[in-house]
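Scrolling down, you'll hit the structures one after another.
Values quoted throughout were computed directly from the atomic coordinates according to the rules given, and no laboratory measurement underlies them. A quick note: this is a predicted structure, and the numbers were derived from the prediction, not measured.
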Structure I
Amino acid sequence: MNELNALLEPGMIVRHPEQPDWGTGQVQSNIGGKITVNFQEVGKVVIDGARVVLLIEFGH
């Protein structure tokens, strides 16, 4: 898993770098490199942390 994704904890707000139309999402869990995020526009999505580095939204 990417080192930055390892920092993600439930409650943090993130964006998917390749899916800007998904809007921001709230991290639900981060277990074994599988990150579950509830995005505003598409709902709950499980992200493979080895393939995608999520962008942390600061100031939320």
Structure II
Amino acid sequence: MNKDKMKAEISLSENAVYRVVNGKLDKVDVPGEGFGKQVITWQNGKPSHYEVSYTKK
């Protein structure tokens, strides 16, 4: 991460979800096996926390 320009590099060959909080890049955890979802909660215009869950068939 280049803090002078506030830029970060990520790999486009990896399937992932990221969030930016206070200038820092944070990779969101991947749901477990089966079908999953990621829910990001916002507060005062910023992502405050996230929830990861999954369902097995």
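Where does the value 19, 41, 32, 7, 1 come from, among I, II, when P(r) over Cα pairs in 10 Å bins from 0, in percent is the thing being computed? So the calculation was done on II. In this comparison of I, II, the computed figure 25 for relative contact order in percent (Cα under 8 Å, 6 or more apart) is attributed to II.
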